[in-house]
Structure formats: structure tokens, C-alpha cells
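Below you'll find the structures, each written out as C-alpha cells.
No lab work stands behind these numbers, since they all come straight from the coordinates. Please read these numbers as outputs of a predicted model, since none were measured by experiment. Cβ atoms are built from the backbone, for glycine too; each structure is taken alone.
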Structure P
Amino acid sequence: MNKLRRLSLISLTVVSAIMLGLVASVRAQDNLTICFGFQDLETEFWVAGHRAITTTLRDGGVEVLEYNANEDPNRQLEQVRECIAQGVDGIIIIPQDGDSANTIVAEAQASDIPIAVFNRPPNDKEKGIVVVADNVSATEQAVEFIAQKALRQFEITGEPVTPLILVGALQDTNAIGRRDGFFNVINRYNERYPGLFNTPIEVATEWDAATALANLEAAITANPGVDFIFTSSDFLFPTIRSVLEPRGMWQPAGTKGHVLLAGLDGDATACKLIDEGFVDGTGVQNLFLEAELTLTRLQQAIADGEAQPNEVLLDPGFALTAGNIQYQRSDMWGCVLYDDGFLDQ
């Protein structure tokens, strides 16, 4: 059963219970129509985000027009134009990339329709309501945790650590921020502790599991000494496992051969793997905070007659690690799903 189907079977206590607070925080506005365009629902994060937005709006009495562009930015632009022609009160988009988001925001604002961009910002963040995780900060927090473990390993063995990063599609601002956060930590530690890290290996994924698999296979074959991996998205942990496990490199923390692993997003699989010791930590996007920020600010703009609101609203994120999971697991949206049996369905 695929992830989208499984998530549709989750009880409302998983995502919707947390959204009850969002409904209360979003002002009631009757007879509103909001267009919600999204690029696809290919990961748990986007599925949960979609549900948080649509359920909250509909529970608040708002009519929602949904459009799935199936990862086609030109199609999404046409869908938004269709929404504009219908005279919607506001628009929310999850764009394919930062370039297409610029074009879509410009179209909406030219028609004096307030628009919010959820989690995947336009390259020009000065336009539209932009709600996004601080990708640099969240990544730095996750990578810092495994860098500390790498340092302890280096102090014991004297052997340099070989880091590898699975890079997202670099036309996406999120991917750029996550890459920057990774290198900020690696460079900082190398300045303080010369010789700690070998030159990092970059593996392109284009946010595609098949591409990630082929490129990671090649990278590990060429560099079997990799012992530190950061994935720019948690959805690639199964791909990483499929490459490492046959080589005897998929080992829990505290055992010989453990590869230090961290990611970013905070999905259910990451929560499970941290519990099991295979993953050391992940940077978490606070999905429910981001949904609340998006809906509250957009409805405020509509109520105030603000046709072209321009504001960046940041989710600072946090790191969920093997060291704090027993205290903070309920703060991570993926652990909420996992603890309700999502991965068992």
C-alpha cells in the first residue's frame, strides 16, 4: 500500500487532532473561496501539509478549490490563472520550484489577489506571503549533532571522517539552504579541528529516489570509507539503507561500522530509525506551525483588504536526535504519525 493511501487511512487523531488548534486560531470568514495549488503529494510531509491546510480551511467554513499540478510548473501556472479567472479570494501554493513561484506570485498580485507560498519559497522572497522553514538553521542543528559524534570518534581513532551529502534539486531554495547549512557546520569544525573531515562528497538527487539511488551507489562504490551521511530530505532514508545494508554499513549506533546519519524534514520513517538507532538525528520542520502561519496571515490579508501582502514568516525548526527524542518526540509531526501506527498500515 503506497504512502498516500496509507496516510488517507490514518485516523483524524493523527493530523487533525493537532489541527483543531489551528481551526480555533484561524478567524471565521464566511463565503470565502481559496485556491490551493500544489505540485504533488510525493512525500509524507507534503501529504500531511496538504491535509493540515485543506481540513483547517474547510472546518472554518472556507470553500477550497484544489489543483494538483503533478510536478509540472507550466500546468500549475495555468491552474492559478484559472483560479484568478474564477475570482477567488486568496491563493495558497506549494510550487514546483523557486523560479515558477516567482511567476505565479506575480500573476496573482497583478490581479490583486493575496497569495501565500507554503514551505517552498519563491526565489524572490520579497513577494507574497512566504512561509518557510529556516533550512539553514534546521540543517545546522541536525548536522551539529553528528559532527560532535564524529569529533569524539576522531579523538579516539585519529582517523579523519568522510562526510557525504545527498543534495536536493538546486533550483529549489530549500535545497540550497540545506546544502549551505551542511557546509557551514563541516567548514566550522574543520577550522577548529584540522584534519577532522575529508573533503565532503556531494551526491545529486534532484529530489528523486531513483536518481538518488543510482548516484549514491556510484559514490559509495568509489568511496567505501564514507562514515558520515546527511540527506537533504528524510524520504531518502530507505534509499540510503538499500545502498548501505548490502555492504554491512547499515548498523545501529554503538556498533562497529555505524555510519553517522542525519536528515531533514522530520517524517515518520526518521522517527522510527532514530528509535532503532540507525539514524542519529534529523532537522524538523514544524509543519503545524507553518500551516497556522500560512492560514492566519492569508485570512488576515483578505479581511483587511490587503491585496498584495509581502512578508516572510519563518519556522525556526529544531533537531530531534537520539539525545532528546524521549523529551521532544511529540513535537515532531513524523513521530505523531509513527506513534499512531502510520508505518504499520
Structure Q
Amino acid sequence: MSRELWYATLATKDSEEPDDIAIPALVAEDLPGVLCGYHLAMIRPRSRRIRGPFLAWLHQSKQFRAQYEAKAVGVTRWGLSEFAFREALIPLPPTEAQERISAYLDASCTAIDAVLAAKQRQIDILKELRRSTIHHAVTMGLNPDVKTRHTDVEWIPEAPQHWKVVRVKDVLEFFNTVRVPLSSAERGLMTQRIYDYYGASGVIDKVENYLFDGTYILIAEDGANLLTRSKPLAFLATGKFWVNNHAHILKPRWGGDVTFFVNLLESQEFSLLVTGAAQPKLTMENLGRFKLAVPKLAEQKAIAGFVREKDAEFRALFERIERQVETLVAYRKSLIHECVTGQRRVSEADLKRVQANV
């Protein structure tokens, strides 16, 4: 008998959400000395009537896992007992059909996953193109023939000749004294939570009152994102909102353009000024003395208009690709469900066709 009849499926048996339980992984090889962790359930066929790969694909069907979700218990973390796995009802086609379905899904999902990976690469390339386009605009302006000069600032090797090199605090006013932290317990007692509550990387909650009314630049004061930059470091907060003590709050002086400055700050590398090992921190003093190359107001506004235009173009591209990804993910899920439940019949011709295209 083929060894693959006895492949094991590992499935998560607890999670923070009940619908995130029994996520499978197929173990298709001997792993001497490897133990299965406490948070995983090992599901292995006990009969020659069921093939291990088919069992693994079956657990990728959300509709099949719904019976696990119904039996999950918990408050802050949901878990499944061994009984829940033992009592799960399995649709069981003939063994030849199981093998054909598994091979068909292997080939089909490999092809879909390749397309999804290509879409992700497109998104990554577009993100980098957006970043470089905006970075060049806010640091060198829109005139390709502009005369430039070298500066004595380490992180500004070159700037347009007519731009001034200034400190952040010379062109942006801090409003850090207005911010007030609220504990989760304080926020939990509020009844009318309608205003955004900002932290270092964006909105983290809703509260019943506000400290600011207008458009301000927020930039993280502490946190790993100062170094990893996995999220925007500088961003706009607009309307009525509250800010805790983990974000600096700034506004341009003398009518400076807020869109220009938020993108200029986001394009900077602040790691040289970040202090602290366990908890990276960008102090108000260090941020205030950080130097920027800045044009006059009219050019700021022109650059801001260009940035908004490019942002809209890139946003449209992102949204189109994301819709394509959503369609592919939904198709993948429905394909698995239809195949393992018999709603889609998989013939030998179907299998040969899809394998030929992989």
C-alpha cells in the first residue's frame, strides 16, 4: 500500500477566534524525533478507505470546519477537545476519487497560488515605485532641470539650490502638551465612543471626547516601527480626535502645506536619532532638531498637488489588484469546497488538463 495513505494532518486546536480553528497542514514525510506541539491536533487515517491528502484538503474547506467552530469553547481563547475532532462528519467518496480530487486540487491550487504570488510581487513593486516617486518629489521637487547643491547634513547629500535647510521645529509646531493617554479601562467605561483615539501607528480605539479638531501630522514617538517601518511613520489625523502619549503632534507654521510636510517626514530615515534598545524612542528634542530641505510655500503646494495626484493613481492600481486577489482567493476556497464535498465532479480528463497547465 502507498505510504501516502497514512499521511497525517496537523490542525490547530485553539485560537483567539472560533473561526480560525482546525487550520490544516499535511505532513507527508517521516520526521524522526519531531514532536507535535500541544496546540496542534494530529489527525491520521485509521482505515484504508480514506487517503491522508484528501483529509488535509477537506480541512481546508471552511464549510467543513464550521462543525469545529460550532463546538469550540472559550472566552478570550477558543479551543477544541479531542472529542470534537473524533465526532466530525466526513464526506467519503471512493478511494480512487479521493486520490483524483487531491491531485486535482494540488495542481489547481498550485497554479492559483502562483498567480497570487505574482499579484503580491506587483503590489510590492508598485509600493516601491510609489515610495520612490513621492520621495523624489518631496526631496528634489518637480523640476528635472533644477540646480542642486551639496549640504553639510549627512542625510541630505544634495538638495535644490533654492531650498532652505531648516530644523523640524523651525517649520513645524509641536502640540505634544495637549495629548493625554487614556488606559483601556478608562476607554472601556465610555458609552458614546465616536471619536478616533490615536497611538503611534494610527487609530487604536474610539473615545467619547476629543482633544484636537483640524488636520495635524502625527509621527510615532516610540515603538519598533521606528526601525522596521512596516507601517507609515508619519500620517495625517483629520477632524475631531484624541491622541495618546505615543505620537508627536505637529502642524506647519506660517501656513505651510500639511500634505507636503507629512510626506517629507515619512520619506526620512530617523534611525540615527532613535534611542533605546528594548523600546526604540524618537524624542521630541531629537525630532525637533532633525534637519529638512524645504522650498517656499508655492512650491510646497505644487508638490503636494502632484503627490495627491500620484496617490490617487497608485490607489486605483492597488484597488484593482486587490480585487483580483479577492476574486482568486474566493475561487480557491469555493473550488476546494466543491471538490471535497462532491459538488464538483473531477474526472480523469479534468485532472490531466489541469496537470498539463501547471
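Which structure, out of P, Q, was distance in nm of label points 7 Å out along Cα→Cβ at positions 103 and 295 derived from, given a value of 6.4? If you can, show how the numbers build up before the last one.
Values: P: 3.1; Q: 6.4.
Matching structure: Q.
Cα Rg over 2.2 N^0.38 Å computed as 1.02: which structure among P, Q? Could you put the intermediate results ahead of the total?
Numbers: P: 1.02; Q: 1.35.
The correct label is P.
One of P, Q was used to compute distance in nm of label points 7 Å out along Cα→Cβ at positions 167 and 199, and the result was 1.4. Which label is that? Let's see the in-between values first.
On the way: P: 1.4; Q: 3.1.
Clearly, the read-out refers to P.
The value 21.6 for mean count of other Cβ atoms within 10 Å over residues 159-166 was derived from one model only; which of P, Q is it?
Numbers: P: 21.6; Q: 15.4.
Going through each structure in turn, the value belongs to P.
Of the structures labelled P, Q, one was used to calculate P(r) over Cα pairs in 5 Å bins from 0, in percent, for residues 39-110 alone, giving 3, 15, 26, 24, 22, 8, 1. Name it.
Values: P: 3, 15, 26, 24, 22, 8, 1; Q: 3, 14, 24, 23, 17, 11, 6, 2, 0.
Of the structures listed, the value fits P.
If volume of the Cα convex hull per residue in Å³, for residues 231-286 alone is computed to be 65, which of P, Q is the source?
Details: P: 65; Q: 117.
Traced to structure P.
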